Structure 1
Amino acid sequence: MLAERPPLRTEIAAGFTTFLTTAYIVVVNPSILSADGTGIPFAAAMTATVVTALLATLAMGLYADLPYALAPGMGLNAFFTYSLILGRGVPWQTALGLVFLSGLLFLAMSVTPARLWIARAIPTALRAAAAAGIGLFLTFIGLKNAGFVVADPITLVKPGPLGVEAVSALFGGTVAVWLMRRKNPFAFLVSIAAATAAGTAAGIVSMPTRFVSAPDFSLFGQMDVKGALQLALIPALLTLTITDLFDSLSTLLGVAQAAKMIDKDGQPVRLKEALIVDAAATTFSAIAGTSPATTYIESTAGVEMGGRTGRTALATAACFLPCLFLAPLAGAIPAFATAPVLILVGSFMFRGAAQLPREKLEESVPPFLTVILIPLTFSITQGILWGFLSHAVLFTVAGRRKEVHPAMWTLAGVSALLLLL
């Protein structure tokens, strides 16, 4: 059951704690979006990231009265950058159009029973497999950014030289793990700072001439919705929507259980309102110029500090405001400094692999395909579509056709069509 409202000072402290555990996204998200070849400027991506996190978290506090923070999601930003823009050559404006459309679809599902119908249809193993696959994907990107993995024309990839960048990343990662073991909310931020400092000492990182600048709103309103309405982009739209849906649901369920913010039926309180805010945040992300926003599991840190109501989210949102003016400082942070964060977040997401079934082939093969195809095809879409399709096909082959949820048959049919297209 929902506890009584805690003192205001407790919720302010809880909101600050949540901010500290999510603040890494202010640097990491724009560094992913502005990767070489996307055409997205770092400063503008940072402004879009901060504004989205600020307003979405504010909405969660005011509308849903819940202590959860929102920001552009890890995994979704990798899909946006590496699968859509760099992998398929989709212009970033069109990719933002896809985010906008997925937000509208998610919003439509959030105000109708469709969200639960679809969520219940997707087997737990496939949800866990998607998270684990995305975790491997993020880890691979982190290893690449740190220089541990480089391209090879014969073997596709090979070990990179153990140079200054890799050693600096190792140092930053070690610092992060040391602090995380002590439950320090500054762990990721200090890790990024430590790796950057190591690179600066080695002479491969230059500090900016100024640390503060005005926000860059040049990405606002640049989405191309018309360009996103292409038949060939339907698989990407489906992936964005479904991934955002069960990512949000799993996070909200997990944080609500940790906070004991559940109703008499064991469901999270104000789940519908939270999902509406999450969906609206995805839609706004596209308008602001960034990848989809989602509820952050790091909100658990604030909950553990006593945050229980929207006042905690309001405090978190207020902490994002000064970040709007720190783009020059953040822009000086090299890719190898954020690599440890990608690797560690990837390892957290990969924990879901422990839930995967092993005994029966029809239960184990679809999740395995999902996990392995996401990093090897560099496409979250491919992993999820093949997971849906193989689940329905193999359960039919095994004589368990009736165990497949009707909505899962729909998703499998759509997956087959999209793979053919």
Structure 2
Amino acid sequence: MRGPRVPFGSWLKRRILPRSLLGRSLLMILLPLVLLQAVALQIFYGSHLDVVSRRLSGAVAGELAFTLDAMRQFPGEANRDWILTSARRQFGLVMEIKRGAILPNQPPQNILGPMDDDLHAAMVERVRLPFTMDWLSEPNSVLVRVQLPDGVLEVQAPRKRLYSATIYLFVLWLVGTALLLFSIAALFMRNQVRSIRRLAAAAEAFGVGRDTGPIRPEGAVEVRQAATAFNRMQDRIRRFLAQRTEMLAGVSHDLRTPLTRLRLALAMLPATEETRQDVTEMTADIEEMERMIGGYLAFARGEGTEQAEPVNLSAVLEEVAAGARRAGAEVELNAPDTLTLPLRADAVKRAITNLVDNARRHARRVVLGAERNSARSIQVTVDDDGPGISPDRRESVFRPFESGAAGGTGLGLTIARDIVRAHGGEIVLEESPLGGLRARIRLPV
């Protein structure tokens, strides 16, 4: 069964045309340049050079025909020698008769250019005798052999009389100027594309949470405007994150003060049988509120000032597994000894810890694994054998303080996704091979 037919334009774009901006820009310069050269060369080669070559070949063939006619008109050994000597002196053609010889049976030779074809046509038209041409034996002359009744006439015709040397100068000038123009255009285009690449690299680094500072505007006016706009946007986002962190810290501080007073008031209440149940419930509510405030602070710290640096992810996973084991969980770790990539170590550790804590609260067994998914990404998985989450609710548990079977209320999964996305990665929930839930994290290398 045949697959869908791919349009030729789409196939050409994917397979032939370059994908980078520099490659496409150079192609836009190169194609018109090559087309201009092809047209100029065809006009010169097809008209001027062709006409000159036919005229030069016709002149040599005419001189040879005149010499043969003279030898037929004035027979005799003395006349023949005088005619051949005059031909050498007047025409520049070295002629010699080999008596009793016959033409060798050799295939015709083809060389680059129209000279051999034009000379052959002129010889057929004007000499009208059997002949052969040898263009390869002598570098400076062409050997023409003509069959006569009593032998073979060998003629050495200078090559410079059969073609115009300006063709080489013209081609050299054409190719040389094209290479010069293309080199200058490539240099300018590379400088322009370099500024765009730096802008793209800065945007990518900022998107994965690396603070590289403002970039220096350079290049064309439009690229400078884009760089300036990026610097302003980067500064506004940093101010927004800083303001949000300060706001959350302030809210948490303001809330902890009345919570502390409430806890102190509950502790000072008389311990009676009638109020014991109410005190216990209110204490639990206060502890829940403190956990929510702790979630606020953890969420704010996830967007803090920690900078990304090369970190051994396997060591981070070992610390997370060790902490979960100390809390009484059964955690199995499957990861290579070294997985190094740029990370904010504390933030990533907090995100994976939140996932492991969520798993151990609802399962008996947790498997933490990591592997290099491709040359550009690393995959971290957290599997458990708990009840899992239905597919229609897996996205909703990432909302702040979402309640459900997956794990109470809070910001644990929200913080985890926020940290992973700040690194340029993604986190998804799937069905685990253990029967419960799998949290799969992809981090770019």
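Throughout, read-outs are computed from the coordinates displayed, never taken from laboratory work. Small disclaimer: the values here were computed from a predicted structure and weren't measured. Cβ atoms are built from the backbone, for glycine too; each structure is taken alone.
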Comparison of 1, 2 by relative contact order in percent (Cα under 8 Å, 6 or more apart) - largest value held by: 1
Which of 1, 2 yields 2.9 [distance in nm of label points 7 Å out along Cα→Cβ at positions 237 and 277, calculated]: 1
Work out Kirkwood radius over Cα pairs in Å for each of structures 1, 2, then name the structure with the largest result. 2
Looking at structures 1, 2, which one was distance in nm of label points 7 Å out along Cα→Cβ at positions 133 and 197 calculated from, given that it came out as 4.0? 1
With FRET efficiency 1/(1 + (r/R0)^6) of positions 261 and 317 (r between Cβ atoms, R0 = 30 Å, to 0.05) coming out at 0.15, pick the structure among 1, 2 it was computed from. 2
